[in-house]
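Down below are the structures I want you to see.
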Structure 1
Amino acid sequence: MTDDPAAYFVPGPDGLAPVPEARSPWSAGMLHGRLLSGLAARAVEKSGHDPALQVARLTVDMFRSPPMRPLTVATNVVRDGRRVRVVDASIRSDDLEVARARALLLRTGTHPDATPWQAPDWDAAPPERVPAPSDGAGNGGWDIRLLSSGGFRTSQRKRLWARDRRQLVAGEELSPVVRAALAADLPNPLANSASEGLQFINADLTLFLGRHPTSEWIGLEVTDHVGRDGIAVGSCRLYDTSGAIGSASVCAITNAATLAD
């Protein structure tokens, strides 16, 4: 349980209405893109499936600026097999589709007795031992614990802990998959920002989960950045307080607008 029961969306007759804290840092009239990922994950989980099928991948294409208006989410089961399930989700504002997602769910089972190569264990301090930033980073409903010096405005490799204090939809506790989906947008400001600030806005995100998180805190560490001609791809490895859980990546385009206050 978190100590702040407030939510980003309130159900109403026209759909899920965003509260002011749901706005994007790019514009006061624009919804934060990470909330689209959370809504997609929530819809996939509500579409009904065998609990032994686990969300292993979620891709969200964000091809229009989402307005600060009520949203509706519709799902379509593309494949409902014994071992593989594929679910599409469409997010709309009025009659305009602003984002589309696809989730891949795989059946869990006995893990093979093998030892493939893995990245070294994360040596990050636990989130309760990392002080909150003094510059206001992480306001708007989530906690941020920066693990690298310089904050977001640095060209060094970045890593942090993040935890949402708000519910996504009023009256609903965040599921582990929704928590991970909400964090999956962070590779853009982490991997694609520099000492000059963030000059890219992401048009998509993809979340891969080898297992679902078991803690409220999600850790991210930049693993790659590639960019040229106004296009950037950024990637992070994801953790919970027990270890690695997967990865997330974004494709981004240069953005002339400045971040909102």
Structure 2
Amino acid sequence: MVSEFPLEKRLDLLPLFKPHKYLFALIEGLVKERMGLAYVNNLENPTVGLIGQKIIFYLSGDSEDLSTPELLEKIPPNKLIFIPDENWLQKISDFWGDKLQTYPRTKFSSEKLDINYLKELQLRLPKGFVIEKLTKENIKNISDQAKNIIHLLFPSIDNFIERNFGFCILDGKKIASLALAASPIYDNTFEIHIETNPKYQRKGLALITCAKLIEYSLNKGLIPHWDADNEPSAQLALKLGFTKSEKYFSYFWNNK
């Protein structure tokens, strides 16, 4: 029988989700920030579990456990599902059948990022634009999408500013592009979120904003993770100096 895991004990779940490796920073953020939901098969000795928050769900543990179908029923349609191995792929394929859809992604290595190269990229900032660190004042002008990303792992925008960092390119007071350290920083790693106002695309602003964010993080001894959910994002990662691109899939199901 599946039960919701007690909020005060969720740190105990982290070893169960270690197989996710690359995206572990996001899982760790959800658990340590006490956000989202967590379900397991056994409150005393969980061997299979589900952790989720709004649009993202992670499965881990023994996919053959008898409680797995009950866990899968907890995942709403059209939400991203991340699994750790092929055994889980077989399980969710059997459970949802033709309703299961793939969502291609690309992950990268940050081991060859070059601070000097990142500084050179920033020299491409077009005239009339200014790049600034996000503050309590200018963050008020970020998009709803960026606010939603922050609220996935932070209790408030102010909490994000106090603990994390981001940079934006301004055209006057209007944010043309921004890049965020979008996950709480544990073990010196974080996930990047990048977006550019459609009116300012094709000016190289995303490249410059990300270069600033990554340079800043490397100078602080932090490791940025880049997980691309589309081809332009993957190409941007390569231009910034990320290497070892590796394709993989997340999943979602719909009832159409």
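Brief remarks follow.
- Structure responsible for -8500, with helix-only ellipticity at 222 nm (-39500 (n - 2.57) for each DSSP H run of 4 or more, over all residues; to 500) calculated and labels 1, 2 on offer: 2
- For mean projected area of the Cα convex hull in nm², for residues 79-166 alone computed as 9.8, the structure of 1, 2 it came from: 2
- Among 1, 2, structure where distance in nm of label points 7 Å out along Cα→Cβ at positions 31 and 231 as derived comes to 3.7: 2
- Between structures 1, 2, the greatest calculated value of distance in nm of label points 7 Å out along Cα→Cβ at positions 127 and 159 is seen in 2.
- Origin of the derived value 0.97 (Cα Rg over 2.2 N^0.38 Å; candidates 1, 2): 1
- Taking distance in nm of label points 7 Å out along Cα→Cβ at positions 71 and 239 as the measure, the highest value among 1, 2 is held by 2.
- Comparison of 1, 2 - label where relative contact order in percent (Cα under 8 Å, 6 or more apart) is highest: 2
No value in this document is a laboratory result; all are computed from the given coordinates. Here the structure is a predicted model, which is why all the values come from computation and not from measurement. Cβ atoms are built from the backbone, for glycine too; each structure is taken alone.
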